[in-house]
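Some structures are shown below for you to check.
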Structure I
Amino acid sequence: MHTYLWIIQQAILFFPLLAFFITIPYMLYNYHKYGSIIAIRTLFIYSFVLYLLCAFFLVILPLPEKSKVAMMTSSRAQLIPFTFIKDIIKEAKHLHGISIILHNKAIYQFLFNILMLIPFGMFLHYYFACNLKRTILFSFLLSLFFEITQLTGIFFIYPRGYRLFDVDDLLSNTLGGFLGYACVIPLKNVLPSKNTMDEMSFAKGKKITLSKWITSVILDSFCCIFITGFTSIVLSIIHVEIHVILIYFVIYALWNCIRNGETFGKKFTHMQIVDASSKDAKWYQFLIRYGALYLYFYIPDVLRFLFQDALLLQIVCILLLFIWFVVSLFRISMQKPLLYERISHTKIISTIQKNDR
């Protein structure tokens with residue numbers, strides 16, 4: 001039991017690193033599909049990832065030394081079904097009374113293998129809406145993955161498997177997935193359904209949140225950087241600053257005119273630039289909007305050029321710009337129009353539609 005707790009502790013310590021790598025894909029997927037991210041869905045997804053990490057660590061940890069594994073001569077696989085019954089009886093011969101059950105290691109091993117996949121069956125049935133056949137199939141496949149991991153020595157990292165490939169583990173794990181499926185049935189009326197979470201996501205997706213806006217800006221910025229770098233190399237452009245300005249206006253202003261207010265980032269996150277009255281924006285409104293926005297980012301360069309000998313004045317101006325930037329983020333979070341939006345008489349709206357999903 002102490003070993004199991006130590007392994008789960010290692011998984012919990014490793015989880016933040018794994019969460020760091022899946023957060024961006026998770027955000028992009030949710031903004032593209034639902035237009036928003038809700039806390040309860042995030043809780044379920046990250047708890048599912050943590051569970052899988054714990055289960056995998058329980059399969060492979062503790063890791064032995066390669067030299068010791070190379071010297072192993074024990075059997076690598078047990079392919080006879082229901083051998084666990086024989087193991088239980090064998091262990092029982094050395095025990096008496098209630099100890100036959102309470103201190104029988106073979107029973108604990110069998111029950112542990114069942115318990116390990118009960119949460120998996122629960123997640124499949126509740127969140128991923130899998131039927132019984134799919135739950136049993138996926139539970140079997142996950143168990144098979146674990147057993148192959150053991151048989152191959154973590155996919156040939158080790159010279160041989162340091163744990164036994166046991167067909168009984170496949171049976172007990174699959175049984176655990178089935179029991180997990182059954183456990184969800186009485187909880188369906190208590191927990192919010194996936195359809196309820198979808199409704200909450202679509203309702204929130206109709207709002208332009210700060211994180212959604214930032215995600216759109218980051219995607220468009222990556223497009224701008226990629227196209228700028230690619231065309232600079234292909235065309236051997238020397239005047240980089242002029243080239244960046246052209247690319248900026250092509251991606252943001254001209255492309256918005258062609259796509260009726262949808263850059264790649266806004267299309268991906270289901271947003272659109274429209275007139276202040278929610279009608280289609282005119283071409284000159286896009287030019288005014290992004291022209292004013294570009295001047296905002298270009299002002300620091302102008303200040304550095306005008307006040308080269310006045311370091312203190314530069315710092316004050318940049319500090320004022322930073323305050324303005326923070327205020328802008330605050331206004332976005334409050335869904336209030338920014339200065340360049342008021343100048344161009346434009347705004348951003350959500351285009352998420354549940355019927356399109």
Structure II
Amino acid sequence: MTPVQRIAVIGAGSWGTALALVAAASSGGDRALRRVTLWGHRPAHLAALATERENRQYLPGFRFPANLTPTADLAEALDGAQIVLLATPSHVTRETLTAMRPYVGPTMVFVSATKGIETDTLMRMSEVAFDVWHDLFEPRYVALSGPNFAYEVARGDPTATVVAAFAPRWGEYVQNALSIPTFRLYYNQDITGVEIAGAAKNVIAIAAGVVTGLGFGHNTVVTLITRGLAEITRLATALGARLETLSGLAGVGDLFLTATGTLSRNRYVGVELGKGRRLNDILAGMTNVAEGVKTTKAIHALAQKQGVEMPITRGMYQVLYEGRSVQDTLAEIMGRPLRREY
């Protein structure tokens with residue numbers, strides 16, 4: 001295949017911006033050969049990015065290289081793109097993909113870095129993409145997920161992530177195009193496992209934040225995370241995922257990062273809930289989206305549909321959507337009948 005010379009990043013939040021910086025850097029020594037466009041839906045915000053040459057609202061402190069161009073024009077962003085990185089929140093993904101229809105084509109490779117489940121349809125992001133574009137072409141779809149905080153990726157901290165694709169050549173194509181010395185990509189073929197793990201871990205991260213906010217220590221947090229991994233694994237494998245994916249970077253790696261890292265937005269929501277704050281007040285004070293709040297509803301519904309037991313997810317659903325106290329929820333989880341671990 002020819003070298004990748006055009007990459008479009010759709011979504012100008014913190015994660016989209018970090019990925020745009022990686023994409024620009026992965027062109028190697030001669031950046032003039034690669035053009036990266038960063039699209040967002042708010043023209044004023046994109047104008048500020050173009051003028052200030054950094055994303056001061058969502059990811060301040062990281063200057064844009066010359067080969068990174070912010071734009072609010074979808075046609076401009078997607079023009080000639082060989083790889084399209086999707087980094088919008090899951091609840092606006094369908095709307096965004098629909099708006100992209102006039103400008104996308106069958107030769108593009110789409111890399112979704114969005115971690116969530118569509119609430120109304122219970123579709124994973126790959127299923128949403130196929131649903132929106134199936135009458136045009138079959139998308140060359142790749143899912144990207146792993147233990148990656150946007151700030152640390154942008155700063156250049158060494159990290160790794162997973163790219164999953166149905167066809168090995170598309171996963172390997174993205175792997176080669178985006179890898180840099182500080183951002184190592186691993187390929188697998190388990191899109192289902194990567195997408196379910198990436199979405200469900202945000203729910204467990206909220207729960208881990210709750211027990212932290214309640215004042216409990218490491219024993220409680222790690223117990224909850226580990227049992228959370230068990231229920232994520234039950235759901236993912238029921239949907240056809242591979243067990244190995246759940247024990248890898250996209251599974252246990254991303255879960256432990258999101259549930260323990262102080263940069264985690266979902267953990268923050270849980271911590272504040274544990275301290276007694278109201279959900280609406282917490283979300284009103286946040287700049288970035290905490291995907292786990294909406295995803296809790298979707299994962300809870302998906303578990304019920306599949307007949308999979310997910311007590312921590314059910315508890316978080318009751319806290320977020322039924323007004324149950326975090327204390328009562330934790331007491332119920334700890335008071336469940338004793339059983340074997342496996």
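Here are some notes:
- In this comparison of I, II, the computed figure 12.0 for mean count of other Cβ atoms within 10 Å over residues 12-19 is attributed to I.
- Parent structure of the calculated result 19, given that relative contact order in percent (Cα under 8 Å, 6 or more apart) is the read-out and I, II the choices: I
- Of the structures I, II, the one that -0.64 was derived from, the read-out being log10 I(q)/I(0) by the Debye sum over Cα atoms at q = 0.08 Å⁻¹: I
- Entry that produces -14500 once helix-only ellipticity at 222 nm (-39500 (n - 2.57) for each DSSP H run of 4 or more, over all residues; to 500) is calculated, selected from I, II: II
- Entry that produces 4.4 once distance in nm of label points 7 Å out along Cα→Cβ at positions 44 and 188 is calculated, selected from I, II: II
- Structures I, II, by distance in nm of label points 7 Å out along Cα→Cβ at positions 76 and 148: label with the highest value: II
Every number in this text was worked out from the coordinates using simple rules, so none of it is lab data. Just so we're clear, the structure is a prediction, and the values are computed from it rather than from any experiment. Cβ atoms are built from the backbone, for glycine too; each structure is taken alone.
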